[in-house]
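Below you'll find a set of structures to go through.
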Structure I
Amino acid sequence: MKNKTIAVLAEQKYEEMELWYPVYRFREAGAKVVIVGPEVGVTYPSKLGYPAKSDASAKDVTAAQFDAIIIPGGFCPDYIRRSEAMIKLVRDAHAQKKILAAICHGPWVLCSTDALRGGRKATGFYAIKDDMVNAGATWVDAEVVVDGHVITSRKPDDLPAFASAIMKTLG
């Protein structure tokens with residue numbers, strides 16, 4: 001992981017474990033992890049108020065800078081979808097076949113970027129199953145689903161399998 005750069009997207013009301021577990025897990029493995037928000041230097045509170053300060057703004061980075069983009073759940077994906085720069089970053093990463101990893105409600109962002117079209121196998125929190133299917137996914141109830149460069153999981157309990165799948169796909 002020492003030569004890998006990973007973006008973890010942040011916005012308000014993120015699920016604490018789904019943002020911080022990947023941040024610390026990939027930093028521990030030697031990857032450079034960048035917390036990317038709509039604005040640089042802004043502190044985004046989690047659902048419970050835990051702060052995540054962005055290292056970079058989505059408008060100031062490019063998909064080419066990252067080997068993977070991780071999208072946590074909670075309600076932050078609903079806010080991420082409101083940022084044109086955040087959507088562009090994910091859309092560009094998808095076009096470049098960068099690893100897109102989304103957990104819980106994170107696949108909502110994939111719905112907005114065409115990353116699920118064509119029957120891509122994916123999972124997410126059961127409440128967004130219809131959104132994912134309507135965006136073109138074949139929804140699967142599994143702790144982690146890997147379909148090409150897109151990796152998805154359902155909930156915080158799935159984080160170990162989610163992180164392992166990302167690491168394996170990164171090589």
Structure II
Amino acid sequence: MNLANKLTLSRIFMIPLFVFFLLSGSDVTTLIAGGIFILASITDFFDGYIARSRNLVTKFGKFMDPLADKLLVLSAFICLVELQIIPGWAVIIIISRELIVSIFRAIAASDGIVIAAGSLGKYKTATQMVAVIIFCFNPLITRVTSFPIAMILFYICTILTLLSGFDYIYRNRAVLSEPK
């Protein structure tokens with residue numbers, strides 16, 4: 001188990017702690033959850049950087065890194081629905097896109113095709129993570145402004161989720177075509 005894979009696993013192990021603090025319901029525990037989420041998000045950057053720069057890319061990492069990202073962000077969004085902060089319909093769109101793309105990747109992999117993430121997908125992930133962080137630090141932000149920064153960013157990431165899903169399928173539609 002190399003360092004990059006350990007960082008990926010640490011992100012997964014942070015999820016229950018993040019969920020506990022986010023759902024605890026006070027401003028202080030929400031801020032702690034935000035700190036945990038930031039730490040987990042930083043491990044996402046470093047595990048990929050370390051794996052590529054030290055030639056430590058493994059099958060385990062290729063599978064677990066995107067899974068860890070999805071589990072982290074989707075856990076956050078589900079908690080925010082539970083707390084009645086964001087609408088469930090938007091989270092259903094986000095979960096649906098993730099399932100569709102994951103199944104699509106599995107189909108491609110079964111044919112020996114590896115599909116890299118596109119730039120829209122990377123922007124989607126970044127905006128999702130930033131939106132969660134802003135929601136966690138919202139108790140501090142609302143003391144400064146009443147402008148709904150977190151909700152606007154959440155709707156932007158929902159739109160990017162849809163666009164990146166359509167783009168992903170369209171760019172790789174040949175995967176679904178039958179051999180002649």
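None of the figures in this text is laboratory data; all of them are computed from the coordinates on show. All figures in this text were calculated on a predicted structure; none of them were measured in a lab. Cβ atoms are built from the backbone, for glycine too; each structure is taken alone.
What to note about this one:
- FRET efficiency 1/(1 + (r/R0)^6) of positions 114 and 154 (r between Cβ atoms, R0 = 35 Å, to 0.05) from the coordinates reads 0.95; which among I, II: I
- Of the structures I, II, the one that 20.6 was derived from, the read-out being mean count of other Cβ atoms within 10 Å over residues 18-25: I
- Comparison of I, II - label where relative contact order in percent (Cα under 8 Å, 6 or more apart) is highest: II
- Structure from which 1.14 was derived, Cα Rg over 2.2 N^0.38 Å, for residues 50-97 alone, options I, II: I
- Label whose coordinates, when helix-only ellipticity at 222 nm (-39500 (n - 2.57) for each DSSP H run of 4 or more, over all residues; to 500) is calculated, return -8500 (choices I, II): I
- When P(r) over Cα pairs in 5 Å bins from 0, in percent is computed for each of I, II, the one that comes out at 1, 8, 16, 18, 19, 16, 11, 6, 3, 1, 0, 0, 0 is II.
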